[in-house]
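Input: structures, listed below.
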Structure I
Amino acid sequence: MKKTKTKKTAPLGVKILSILNWVAALGVALTLLIVVILGKDYMQEIIGSSIAILLYALMGIVFFFIGLGLWNGRQWARMAEILLAVYSIVSTLLDIFLGQFKVGFILNFVVAGIVLWYFLFNKNAKRFFNK
């Protein structure tokens, strides 16, 4: 008898976070398109050096693949999202304690906390990634 692999459907939260990663990747792609249209010098004023532009492009690629990995239930993508959430929380707290508080930091902190909680404690998400 042949074993058939049953494919589990991603929980809604995982789908939403996958799509948000793809939106982030699209945002990076659109920003880089502006670089091509307006020229590298203009973008360097916004982002910084050419190396920063390359790192920004790499970040967009990473967001795309994390979104794909989440959608397909890959454990590495879940871990990457957890690490990004922890990094976001720590960097936000450091910015606040160093006196660089901005209102957007609160939203960043809350969203990263929700993402972290979801991937660590939500039973449906844990079950999906442990298939």
Structure II
Amino acid sequence: MNVEDFEIFVKPLWRFILVGLVGVGINFGLTFIQKEVLKWNKYIANTNAYIIAILVNFMLNRFWTFTAQNQDIQGQFFRFILIAGIATIMNHFIVYLAHHKLKVKFYWSKAIAVCVIFVWNFMLHSLYTYVE
């Protein structure tokens, strides 16, 4: 891998990490507010917060991380939602497995899921969603 290839990979990776951190903040913050303050069911709070976070991530990744705003937004959004939908199912499965089966605390279960989903999302959005 030469320096140019490395830079082409690293710049979007760092931006994706920053966008991801914003998404994690939204995800955990809204989950906490909905679960602890509003007393919503933890899985409804988890789903709602996750959906809002991924929508924010779509826009930030489209305009900043991958600068892919020249693409057809409908097709791009469809690909994004397809990947995000699969990631949502994976997220629930990981949270459920870690929390109920492995007896990991709920928020630690979410943290584990976030790490796994991060790798999934970067790979597929880089190779599929935001490719021109």
For this session: Looking at mean count of other Cβ atoms within 10 Å over residues 97-104, point out which structure of I, II has the largest value.
Result: II
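Taking distance in nm of label points 7 Å out along Cα→Cβ at positions 33 and 73 for each of I, II, which is largest?
I
So helix-only ellipticity at 222 nm (-39500 (n - 2.57) for each DSSP H run of 4 or more, over all residues; to 500), computed for just one structure, reads -27000; which one of I, II is that?
I
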For this session: For structures I, II, calculate mean projected area of the Cα convex hull in nm² and state which one comes out highest.
Result: I
Seminar exercise, completed: Candidates I, II; relative contact order in percent (Cα under 8 Å, 6 or more apart) computed = 24; producing structure is II
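All of the numbers you see were taken from the coordinates with simple rules; none came from a lab. Values in this document were obtained by computation on a predicted structure and should not be read as measured data. Cβ atoms are built from the backbone, for glycine too; each structure is taken alone.
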